[in-house]
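In what follows, structures are represented as structure tokens.
Laboratory data are not the source of any read-out in this text; all were calculated from the coordinates shown. No experiment lies behind these values; they were computed from the predicted model shown. Cβ atoms are built from the backbone, for glycine too; each structure is taken alone.
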Structure 1
Amino acid sequence: MIVLDVNILIRAVLGKRVRQLLETYAAHGIRFYAPEVVYADAEKYLPALLIKRGMPNDDDVPATLAYLQSLIEPIGAETYSLFEADARQRLRGRDEEDWPVLATAMSMSCAIWTEDTDFFGTGVAVWTSDRVEIFLKEQSKSAGIEGF
């Protein structure tokens, strides 16, 4: 189990590697989560990112995000809201608006996959895209999944 930050969700839309990791490991039983607000943030930021990259801003983004919801389970605030104060305190002086990601990880006792250094030192394991496959392979072994 691992919680995804918005930057990972955006990478899954714009690139291939993150989506490939999600598809591969989800097919082998690894669970991915993201607070619902991460999906809203992705919808908000993706149009400008597409323009910046010279990519067409078409209807593929909502369809891709809908597909990703089959791989990355959206988590409602009712699951993590009890951890808001603690998560905000741990992020104080950084980007406190990221508290739902941290609170979700705390409520589910799992790691975070992000490119955002604000999560380092918050008391939750943090994995970046260049290292996350180490974690995913270990999770696969722990779950007794063959082939990894």
Structure 2
Amino acid sequence: MNLAEILKDTQYRYEIIQHEKPILTREEGSDFLGIEVGQTAPTLILKTDQGFLGAIISGSREKINFDKLADLLNYSKVELASPKEVRKTTGFDVGSVALIGFGLPCVADRRLFGYDFIYGGTGQSTSTLKIEPQALTELNQVLLMFD
């Protein structure tokens, strides 16, 4: 199912923002969109001993403690998937993974829920999804919210 089909019936407010150049960093996103860095919400793909998993994080987070995340999930291993694995698993390139509808169970950063809107990928490098963060839990298969 594509992003437009997923969003068609949602009650959450959203907008797809077009831009000429890909936004490659949280700082570029913050500057271009005129938002706080914490509102940027990249979707990372993780490789675990239980399979692949998405991680939707706040741009305010400097790093992810993969060992802590593995403990919270009761997994033995969590690490970043390779670009090739991301492409094969989601159909998206690293940096363009959709915020919603990427087809994997996921974990979500609680920091995102302190904002009225968050901004993340659409699957296309030249567009950004602006959406209410509560949509994440309805439109994705969220296994865990983490601090």
Worksheet item: Of the structures labelled 1, 2, which one yields 13.5 when Kirkwood radius over Cα pairs in Å, for residues 23-86 alone is computed from its coordinates?
Response: 1
Discussion item. Going by distance in nm of label points 7 Å out along Cα→Cβ at positions 31 and 127, which of structures 1, 2 comes out largest?
Written reply: 2
Worksheet entry | Per distance in nm of label points 7 Å out along Cα→Cβ at positions 15 and 39, the highest-valued of structures 1, 2 | 1
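Please state which of the structures 1, 2 yields 38 when percent of Cα pairs over 21 Å apart is computed from it. Please report the intermediate quantities before stating the final value.
On the way: 1: 43; 2: 38.
Checking each candidate, the match is 2.
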Practice prompt. Using distance in nm of label points 7 Å out along Cα→Cβ at positions 79 and 103, single out the structure from 1, 2 with the greatest value.
Written response: 2
Worksheet item: Of the structures labelled 1, 2, which one yields 12.1 when Kirkwood radius over Cα pairs in Å, for residues 63-110 alone is computed from its coordinates?
Response: 2
Worksheet, complete the sentence: The value -15500 for helix-only ellipticity at 222 nm (-39500 (n - 2.57) for each DSSP H run of 4 or more, over all residues; to 500), derived from one of 1, 2, belongs to structure 1
